[in-house]
Every structure is written in structure tokens, then in C-alpha cells.
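Alright, structures below, take your time with them.
Each reported figure results from applying straightforward, stated rules to the coordinates on display, with no laboratory input. No experiment lies behind these values; they were computed from the predicted model shown.
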Structure 1
Amino acid sequence: MPRPLTLLIPPLLLLTSPPVMAASTTTPSLRHVYVMVLENHSLRDTIGNPAMPTLNRLARTYGYAADYTGVAHPSLPNYVAMIAGSTMNLTNDDPNRHFRGDNLALQLTRAGLTWRAYMQGLPHDGSTANAAGAYGKKHNPFLLSDDLLADPAQIANVRTLAALGPDLDAGRSPSLAFIVPDVCHDMHGAPECRDRRALDRDGDTFVNVWTKRIMASPDWKAGSAIVITFDEGGGGDTLGGGGRIATVVVTPDGPRGTVSRTPYNHYSLLRTLQEGFGLPLLRGAKTATRMADLFAR
């Protein structure tokens, strides 16, 4: 009588072989997603950068997309793509150029869900200023939508960064929190920044402060996620239209230590958010690959 197959396998192999997990192909339901957008750094300038210890720790501990690209250069079209599924024919950083059409904020509102943009340096809640110090409207896609600008109730969702802390502490997080540092804290830089040599460090400190605040909030529970991404790559990186960038996903109940090699872009992120919130897919999100492996529970 033949010996059982398992006896032919070395015992050490039985003890040490990790379980084989099937890759997730569906997006889990989402309750609160906090999207932080940094600026102009390619993957090669981010992962392993000693000036970004927090970002790299989160990438190692939770997971990141190693083949995620922006969709265009310069900045503004990428921000629009994140909420519209298209650059909407916007090709430069002119904040006076707007777009019309459905977008993620309108979808969330129709579904009875909520959104807020928390903008560092915004002069005041609801401000539609093009620029103020280190703040720029070109990094605020919600104020580039004529449909949102026409509705005062929607514009009231554009808040200063100072509003984020109280909302987190009180358990008032919106379904989507879109968090954007000013140019002195998004790793991009401008003449008004106090120390342009410390841009990476200051951006990483921003990530450290706000990820800790989010993860200490009563809203940080199953169905929550923090997404830290960049608008575009830097240094002439044009892969995918906008260059390969690091996108880190942090969840309380999802994967750990994941490095995704699946090709993604800003439309993939939009698709994942729309599916997680139960919304229809818009434009480029319809054909984009969902980021299920980084959100799976």
C-alpha cells in the first residue's frame, strides 16, 4: 500500500510554507477614505528615501502600489482625473480653466454620502481664491468643477486644514476626506517655503502627523482606508502619461506588507473608491483596474 503523500513531504516544509492566498478581485465596501495627495516625486525618489521615514514605514507595514502612474503632466489634470475619471481636456495649471460634468463629489452627494476637501493654506472655509501664500487652487479639483461651484452647499465642503482635526476627534469624518498640503508641505516647494532643502522631510512630517490623527479617530474602523499618493512623477518621468509614483494604502483590517506589481493609475483609484462606495463608474474608471489587492479584507 502506498504511503500517504504528506509523509513524503519534509516536515520542515510543512511547518514553514506560508499559506497560498488567492488574489482578491473585488473591492470591499468602504466607510471612510482619507486621500492625501503629495507632489512631483517618482517612485524611485520615494521608496527608500531616508528623508521619508514615515511614508516608507507605512509602505512596508501595510502596502503600496509599485506600478502606479499619474495620467498627465503638469499637476492640475491629475487632480481632476482623480475625481472625474478624465483630465476633462485640461492640459495646464491654469486655475481659471474649469470643467463641466459628473464627478465623484456629485456622485457621493446623490448617494447620500459626504465629502470634504481639507486644504492647507486655504484662506477660509469655502474660499474660491486662485492662490494665497503657499496654497494653490490648481491642487483643489473640486473648485475646478463648474457644477460644484454653482452650488453653495457643495462649496461649503471645501475646508481649511484646521477643520480636519476637530472632525476626526468628534467622529465626524466624511465618506471621502481629500487632504492636500500646501506647496511647502507637499514636497513640491515654492520660493515662499522656509527651507527648500527640507521639503521631503516636511512632507513626511505632514504625513506622520495626520496619519496618526486619523488612526486615533473613532472613525478608524473596518471599512476605513488612508491613501497617500502623488499627483505626478518628477524629473521628466512620463511613464503612463504622468510618471510612476508611489501610492500607499493603509487599512485597519486589510493586507500587511503588500507590494502590488499590478499596473494602476489615478483612474484605478477612482474606480476603487466608486466601487467601495457603491457608485457608478465614470469615464476612465470604467476600464481601469481596481486596486483590490491593497484594500482587500
Structure 2
Amino acid sequence: MTATADARGAAAPAPAPDVTAVSLLVLLCASWGVQQVAIKLALVDIPPLIQMGIRYAGAFVLVLAWALMRGVSLFEKDGSLWPGLLSGGFFGVEFAMLYVALDYTTASRVSLFLYTAPFFVALGAILLLPGERLRPLQWLGLAFSFGGVALALGVPPPSADLSSLVADGACVVAGALWAGQTLTIRKSVLRTIRFEKVLLYQLGVAVIVASALALVRGESLTLPVSTSSVMLVLYQMVWVVSVTYLIWFSLLSRYAAGPLQAGTSMTPIFGVAAGVIVLGEPMTPGFFAAVALVFVGLVLVNYRPRAKPA
């Protein structure tokens, strides 16, 4: 995922999500969770960084077309260039690490470690966003998340080797980079501009990062590519990056952000389940306990009690 609720700027109090919003949120979380499986399946034909570059180049074109059709002003001088590039840098390196990690570790472990990002956001907010003080429940959530990550790192799958352990660590770093991207948005002018422009910064820089690193790694694409791999990349490009992100920002513009953010805690559950069911990845008791701890921690960290009416 990309920007947080702050990308829409200050807004009047919004209603709690209704049945339609909750249904869409479940669909989004399932889509984001399954994407790790889609990436891993497509690695059979398309190397990780080339796959990433194709995904974000196509999505950039689609989101740009959407923004232009809606008359979004993308080129005005609003002071967003440098924070936009920084946010895009965090985003690009985060996903580069994720894509390469999927070559060495399981999709379920990637899903778990990547979605520790709220844990890092909460820690970073202590230093960078002094107005956002953590409540006792959030501190408890941080403890649960930290314990879950520590447990998961301490119970690698039976077939794990050094490269898979390094990949696990890279996914934790990717979660921290995701947090860096989020904090950049919350701390800069990016929180006040249109979300389409924020997303285009991230997609554009991600294409550059993926292309440069693919050259460094010496990746090459062998043709022809199977139809299934093409469909998996299209799923990522069209559905995950373009459609679901736009739906997400639309929900944020209409409903209270707190319950929506808390609801995204479902995402790693879908990701782990997809890895186990679709790819047959192992689910040991220790890893199950780690997933449960991280899930509970994410719910507590993201939970925002509704303000009482005056």
C-alpha cells in the first residue's frame, strides 16, 4: 500500500464504514495479501526486478490517464517535488527488496514481515510526530508485534538456509521503508496534495529503481512468457496497484480513517493463508503463533477510538 489517510489533508469528521465499505475493505485486504503469491508464481518466467518494473510502469500509465481524465493538476509548483521523490525512493527500494526476497523465502513470511510497517510508523511517530502520542493499547500492540516478529525470525521453515534468513530480514527492512514513506507523507506537503500525484511520484521512482537494480543484477527476460505469468503481472498492474489503491483512497475520502486503517490488519492473514493454500507453504505451530501475535499487535496499534459527540 502507499499513502495513509493523511494524504487527503484535514477533513471534517467522517462516518464510520458501512456494510459496503467493509465489504470493499475485505476485498482490498485479500487482494493485497494475495499479491505476494502472484509475484512468486510469476517468478518462474519473469525475474523479480523486471517484473516489478513492468508492474509499476504499466500502473504509472494507468494512474496518469485516470488523473488526466479527472482534471487533476499534476504539474503545478506546490513544493512536493523533493518529498515526493523521497517518498518514491522509500517505496521503490521497499518493493525491490520485497520482490527479490520472494525469490528466496516464502510468500507467507514476506506477508508477515512486510506488514510490520505500522509498528515502525508508531515508533517513528514518537520522534517525528510529537503530536501523536501513543496510548497504552498501542504500546501493548507494539509489544505484541515485536514479539511476533522475533518469534517468526526465531522459527524459520524447515528448509530455510542462509539466503532465506537474509530475505526474511530484508522484508523487515522493507516494512521499515514503508514506514519511512508513510512518515514522509505525514511530515511534508504531500499530505495536502491530491493522492493521484503522491501515487505517481511513488510509481515513477519505483520504475527507475527497478530498472537500475535489474541492470545491476544482470536480469534478463526470456521470451515467450507463459500466459499465466502475463495474467499474474496484469493482476498486479491493473487490479492491485491501479484499481485497489484508487478504491482505498476513495474510502479514505468518505469514511473515518481509524476503522479503515485498523481493518487493513487483515492483509497479512490473507497473505499467509494464500501462501499456505495456493503454494503449499508450511505452517508450523511457532509461525502460527507469530502470525497471531503480529495480527493482534497490528489491530491494537491501528485502533482509533471514535470521538464522543460534544
Structure 3
Amino acid sequence: MTASAQVIPFDPPRDHIVTASDLVRHFGVWQERAIRSPVYILHRGRPRLILTSIDVMDALCAPHAAGAGGNDPASAALLDSVDDMVILADQDLRVTAASRSARCYFGTAVDPGHSIDALGPDAARQFLAEAIHRVAASGLTESLDLPSIRYGNRSLTISIQPHPGGVALFVHDVTIASDLRDAEAERHATSETIAAIPGIASARINLRGYLDHPEAPLARLSGLSIDALSSVRFVTLLDIASRVGVAEAIEAVIAGGHPKAVSATMLVNRGEAVPVQIGLAALRRGAAIEAVSAMIVSRHSG
């Protein structure tokens, strides 16, 4: 008797969904992304095709025993090809396989043979176990939020879904999304605070010394339009006597990453030059410095 296959509904992450036209225009970008995790290609607004790597296809096409719960090389290779935290368990609710990201996050708790409910803290293990049993019995997906067993100040959303021979758990650290929202709200509030104070402006200077995405406070301070600011080097906003010192300070921040402060005189379009104090700090992406953040404060007594 052949067991019917069960389909695990999966909502792919937004940054792994692409339209056919965008895929053609930027194939190189999506090709690199598909090597790390499958890319879903939309047709009339719905995912229809998948771009993935040879390794994943080899794993999918490899012969495997019917009803295998995931404790085989093909399943392990497939799990390791995705960025999400995924854990598979058998009918006895023992871990059979876990993705690389899940192993990094949970450690030995997701080693094969361990009880799947150990992913929750002691106070929530029974709650998690009951939800897993319900999904295994009913075939209906459930989702719940639990504190992280590894990081006490973080929260996890666990989607429990039926899987051939057991269940599959898709785990997301929802604190990351919350942290990003908080950081964006704080950045927006800081920008509004700067905009409310005359004589102060912020700027982002790229590694070539040009302004990136200049905003209204800098336009107001310099007397130039935002469009004009978008095409100039930062030091050209200063008088000739100030340019060398500020350029050297920017280069020092890029080279060493340490914050700098420098005095200068800012030119004002159709107005008198203004003495300013400029603070400079490195903007990092991981260990790499990708730009310099500048804060410009007028020292004009008025």
C-alpha cells in the first residue's frame, strides 16, 4: 500500500520571491541568492517555478526510502540549502533532521533522537508537546509563540506542520523583526528631531566622498536643493581652507573606524559662510565600513 504524499504549505520569505521580468533583468543577483536558498518565481502573482542549485536538485532527485522521516543524506542536504530554521521529527516526536541554521541556534537540542518538545523552555514544554501531538494527529497546521530557550530576551514563532512520517517545525526569531521596527522608529524620530532644530543637519558620505540621500536639514543649512546636494562631494560644501582637514578626517574614519570631530566653515548659497562643528563616525555592515555618518552643527551665535 502506497502512502499518499502530504504537501507542507510554505510561505516563502519575501526576499526569495521574484517576478519573471525582474529575474531576467537581474539574473546575476537572483542566481547568487538561489545558491543559498530556493528562489520562487511568480506567474500572474503566484509562485509557479523555483530557481535552485544543483546540490538541492541532486538531493531532491536522489533515491530514498518511502516514508523516510528525514534521517537520510538527501533530506539533510535539502535542509542545509535553506536559510530558515527547520526541524523534522518522526511519529515518536524524536528529531530526525534539522537545517544548519537550526543546529547553530539550538545546538545539541536538535541532534537526531532528541525529543522535539525540548525546543521550548521547561515551563512551556508541555504546551509545545500538546500542540505537536495535535498536529501529528489532525494534520492541521498550528503556530505558537514561545520564549527562546537559548536567549532569554528573545521570542520565537514556531509553525508546526504535518510532514510524511511525523511533523516539521519552522522556527523564526520574531524579536529580530521587532528590533528592526524599533531601530527604524528611533532613526525616524532622530531625523525629525534634527529637522526641528535650526542649524543642525546630518549627512551620509559614501566611500568616494559623495553625499548619499541628502535630506532637508542639510539643504536648509547649505542653501542648496536636495537635487544639487545629491551630486556633490561633501567637502565642496566647505570653504577652501576647511576642505583638506575635513577630507583627512573622513579618510581617517574610513581607515580606522574611530569617530572624529573637526571644525570647519560651511559655504551657504546666496548667504554668508557659517562656522560649523562636524562629527564623523563609521557606518558599518558587519565588520566592513560602508559609509561615514556626519553630524553638522552650526556654531553661529544667532
Subject >> Label whose coordinates, when relative contact order in percent (Cα under 8 Å, 6 or more apart) is calculated, return 35 (choices 1, 2, 3) >> reply: 1
Subject >> Origin of the value -7000, where helix-only ellipticity at 222 nm (-39500 (n - 2.57) for each DSSP H run of 4 or more, over all residues; to 500) was derived from one of 1, 2, 3 >> reply: 1
Subject >> Which entry (1, 2, 3) yields the derived value 142 for volume of the Cα convex hull per residue in Å³ >> reply: 2
